[in-house]
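Chemist: Next up, some structures in structure tokens.
Each reported figure results from applying straightforward, stated rules to the coordinates on display, with no laboratory input. It should be emphasised that the depicted structure is a prediction, and the values quoted were computed from it without experimental measurement. Cβ atoms are built from the backbone, for glycine too; each structure is taken alone.
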Structure I
Amino acid sequence: MNDPVLTATALQKSFGPTRALAGVDLAIARGESVAIMGASGSGKTTLLHVLAGITTPDAGHVAFAPASGASVEVTALGEADRSRLRRESFGFVFQQGLLLLELTAIENVALALMINGTPRRAAEEHAAGWLAALGLAGMEQRRIGELSGGQAQRVAIARAQVTGAQIVFADEPTGALDSHTSSEVMDALLWSTTGQGRTLVVVTHDANVAQRCSRIVHVRDGRIIPTEVAA
């Protein structure tokens, strides 16, 4: 594969007697959108968490190749360095958004920058730009409970992108949405990632969402299975 941004080799992970990953190899190209599909308990969410440095595997390696600088072995980093990598280079969108309900839309997005040391005014200006780009101009001061499900997910997408994340990891980002809103959220997610030359890795059970991505990876019993078998 040309220009891989993320490379996983022989990943293994167990939770007690349950093997979630049983030797996964996966390379993801820069600028690619990859959908990870599988039944409940197949290991797809564990795979995403290991790729993103949230969970440490029992064995195997994950390497991240930033746009500039030396490759980083994610699995060799300590918790503090993995946390920094997630803040600075990775973005996350989850099914329920995991937004702070007591904050406004702009505060939720700007917080990602402020944690990295950006002054509040500059952070909010940049956050406002992302919210406007995602169709939320005029809603900056609304709290999350005052937004629809689709609008809240676009706030989450803005938060994932505002730091300049090179890879966005999305775990069932449309799982709580109706089909029309799901399509709108995927439009926003793809535009803000691969549309800007960035990379998207999305876990989904929705075939319509998966088919919007440039590649689908099927996981079963902790292993990646060939597409023709999955079909």
Structure II
Amino acid sequence: SDSHTVKQTSGNGDRITEFVDQYMAEGSTRAASLPFIKGISLSKVDGSYWEKRRDKKSGKITYAYAIRYPFPESEHKALVRQFEEQDRAMEDLIKKMEEHISDISSVEEIDQCITKMRPAVEYFFDKTRREWAEGVVQNYRKLPTFITAEGKSDGKDAYIVSLFIKGKKMTTAAMPKLTSNCASQLKAVPCGEDILITYNSEDCLEDEENFVELTFKMPGKSLKHKFYFQVK
């Protein structure tokens, strides 16, 4: 990144008494982790030799041991091809996950997608693509904040609740924790894409605000939903 700043200060009239032209540049380097370059072995060494080195200024003598390692063009092309294939696969993965975010259909799928993207986030060695991948992961982590719960009575001592994300119905394999101020035998079971809540209201009073509260465990948060019922 770089920046260019020009500063000028006027004195009496239009005469410029100070002029500063400043340029700043900042760079960074990060080594790539290339897992496919693992075939380097001492058994392939073509030869070795010592180098005698002398510092021109100080006259200090040092010795360095070096080896000759064969690296034919065919092997170089093969490594480049492997690198490009892996690099393209990682980009395609993040692009696919970025497009898929609007198609999430279950709570569990959120964590599954984040886990699936982790290798790509760790792989990207350039700042631009790494920040892009991390941004997609952050968008997935924000999804639970858009999840809402809606429900309706399903007859005596029964209630149907549904989860939605931005108006689209979604499912969850984890049943909510149930609490009530008076009802007993609280139970939650899957019912298609919805969840069926059943309870026993025999100990509840007519003049009380009787309720059942549901607590869903979401990635990074909890979602609560409370419904009230009347005793007849």
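Chemist: Where is relative contact order in percent (Cα under 8 Å, 6 or more apart) largest, in which of I, II?
Modeler: I
Chemist: Computing P(r) over Cα pairs in 10 Å bins from 0, in percent, for residues 58-121 alone gives 16, 26, 17, 16, 13, 8, 3, 0 for which of I, II?
Modeler: II
Chemist: Here's something else I'd like to know. Ranked on mean projected area of the Cα convex hull in nm², which label among I, II comes first with the largest value?
Modeler: By mean projected area of the Cα convex hull in nm², the leading structure of I, II is II.
Chemist: Something else now. Of the structures labelled I, II, which one yields 0.05 when FRET efficiency 1/(1 + (r/R0)^6) of positions 66 and 114 (r between Cβ atoms, R0 = 25 Å, to 0.05) is computed from its coordinates?
Modeler: Computed on structure II.
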